[in-house]
Structure I
Amino acid sequence: MRGGRPDIEVVDPSRVRAFLRQFAWADPRLRDVLSVLTLEEIALLFFLHLAADRQGCSFWSDGTIAKRLPMREEEVRKARAGLVAKDLVAYRYPLYQILALEGP
């Protein structure tokens, strides 16, 4: 038993994920926020969590993000505006910053 949960038998033991040396982290409290986000906002937020450094900062351009997701640049800008309005991301061209969540 680990962490109060019984050990479980995974579906595919040959594909159990391992943590890589690169840094990527998302606050588990984001589960409580997902219901108020659009799919585009979720995609952008997830992308930023993967792209951000330890301070939550990323310099990826809207064009590059749009190609990677894939979305139109207009959709990236709209998703960014939504994340900024919901106080999840700060943005000052060309810098994105993932903001710490408030509360417990």
Structure II
Amino acid sequence: MLRPVSFRTLIVWIAAVSVIKLIVAPVLAVAGAELVHLPILEEQVLLIEAAMPSGAIAAVLAARYGCDGRIGSLLTLGTYAVSLATMPLIFWLFTLLKQ
């Protein structure tokens, strides 16, 4: 799984996975929490969980079940890198909306 993979060929995949995992999922989680009227603490915990990047286990499961583990590990690494910017942004937007 640690063999070199061309980053340029996967930049579109990394961007797509990052948008879905790091932006769309937290927005949907907060919208769902608002619909069921969760208390603010539970809503914040839900937001933190939803905004987390993909775990390393995703690459291991991909390799175990016959998928390309190298691509899985690169996508995992990509979501970790992008989450350095999206997590503070998501939390800032959440606090801005809750004022």
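Given a value of -24000 for helix-only ellipticity at 222 nm (-39500 (n - 2.57) for each DSSP H run of 4 or more, over all residues; to 500), point me to the structure among I, II it was derived from.
Here the read-out was taken from II.
Going by percent of Cα pairs over 18 Å apart, which of structures I, II comes out largest?
Top value of percent of Cα pairs over 18 Å apart, among I, II, belongs to structure I.
Starting from the value 54: which structure in I, II was percent of Cα pairs over 12 Å apart, for residues 42-81 alone calculated from?
I
Who wins on relative contact order in percent (Cα under 8 Å, 6 or more apart) among I, II, i.e. which is largest?
Working: I: 25; II: 36.
Across I, II, relative contact order in percent (Cα under 8 Å, 6 or more apart) peaks for II.
If distance in nm of label points 7 Å out along Cα→Cβ at positions 10 and 50 computes to 1.9, which of I, II did it come from?
Numbers: I: 1.9; II: 2.7.
Traced to structure I.
Every number here is computed from the coordinates shown, using simple stated rules; none is lab data. It should be emphasised that the depicted structure is a prediction, and the values quoted were computed from it without experimental measurement. Cβ atoms are built from the backbone, for glycine too; each structure is taken alone.
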